[in-house]
Structure 1
């Protein structure tokens with residue numbers, strides 16, 4: 001059985017500045033512990049995907065979750081999510097369904113090269129036009145990743161769009 005009178009009498013014996021120090025150390029320790037656990041188990045980041053609307057003029061944003069350690073690079077994972085299309089059915093996908101990345105790499109000069117398959121040429125009324133889709137692809141990459149100074153987009157190896165900073 002706990003004698004609360006004894007505990008209270010012992011508590012009154014501790015000077016107030018020591019109590020403040022103990023509480024400060026506990027607060028700092030809990031902050032460091034929680035921050036460390038956050039860094040260890042951090043699942044990933046959210047990025048914004050920009051798409052055209054089907055029924056309104058303008059560009060609208062949608063959230064996308066990029067895992068902390070994707071199989072390929074984070075930028076390639078982001079681009080594949082972008083090519084998969086929007087989750088909202090009121091937005092236009094950039095390219096028609098079935099568009100895939102054939103090659104994706106960053107050159108020594110800092111240019112990001114993206115080569116898409118032939119499905120990107122098959123325009124449908126629900127997807128953006130090729131020029132607008134390429135521009136939106138470039139804008140998405142520029143807004144979410146600052147590492148690409150120049151972007152060159154090709155379809156079946158033929159250059160269709162180039163952005164230079």
Structure 2
């Protein structure tokens with residue numbers, strides 16, 4: 001019998017990914033303050049999503065974040081925080097769905113995800129600031145920009161998926 005050991009270098013536990021997911025989403029709901037009931041709903045849903053990722057609870061919890069934005073005055077700081085929370089929550093929820101809680105995840109393996117995250121955040125934060133600061137007839141912000149942006153994201157995803165299948 002040999003005592004072979006697989007050394008993956010610096011690593012984190014899969015549980016840490018799920019704990020971070022709860023902290024990010026519940027903390028974001030607390031910071032954006034949509035109301036205590038919505039904060040509790042976000043906490044319960046993200047908790048269920050962290051324990052049972054296949055339920056999609058984390059993604060349902062993320063719905064509280066844009067709701068918090070539309071129920072309060074427009075502010076660039078809050079908009080940027082919401083963009084960060086939704087994106088990071090989505091990344092962490094996806095990772096918790098694909099990585100077992102008992103697993104060890106090499107930090108080297110997380111590097112590409114971190115690089116993509118930062119790249120998307122640079123663009124998304126700039127767009128959030130522009131969207132909030134653009135003047136409109138009703139005051140600051142451009143409310144129609146969100147659905148137009150959503151359609152653009154769906155179109156870009158469809159285009160990318162089409163090229164991947166070829």
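Where does the value 2.8 come from, among 1, 2, when distance in nm of label points 7 Å out along Cα→Cβ at positions 99 and 131 is the thing being computed? Matching structure: 2.
Here helix-only ellipticity at 222 nm (-39500 (n - 2.57) for each DSSP H run of 4 or more, over all residues; to 500) has been calculated and equals -12500, so which of 1, 2 was it run on? That value comes from structure 1.
Given that P(r) over Cα pairs in 10 Å bins from 0, in percent, derived from a single structure, equals 10, 31, 33, 18, 5, 2, 0, 0, which label among 1, 2 identifies that structure? Answer for the origin of the read-out: 2. Using the calculated result 25 for relative contact order in percent (Cα under 8 Å, 6 or more apart), pick out the matching structure from 1, 2. For relative contact order in percent (Cα under 8 Å, 6 or more apart), the value 25 is produced by structure 2.
Quick note: the coordinates plus some simple rules give every number you see, no bench work behind them. Everything numeric in this text was worked out from a predicted model, so none of it was measured. Cβ atoms are built from the backbone, for glycine too; each structure is taken alone.
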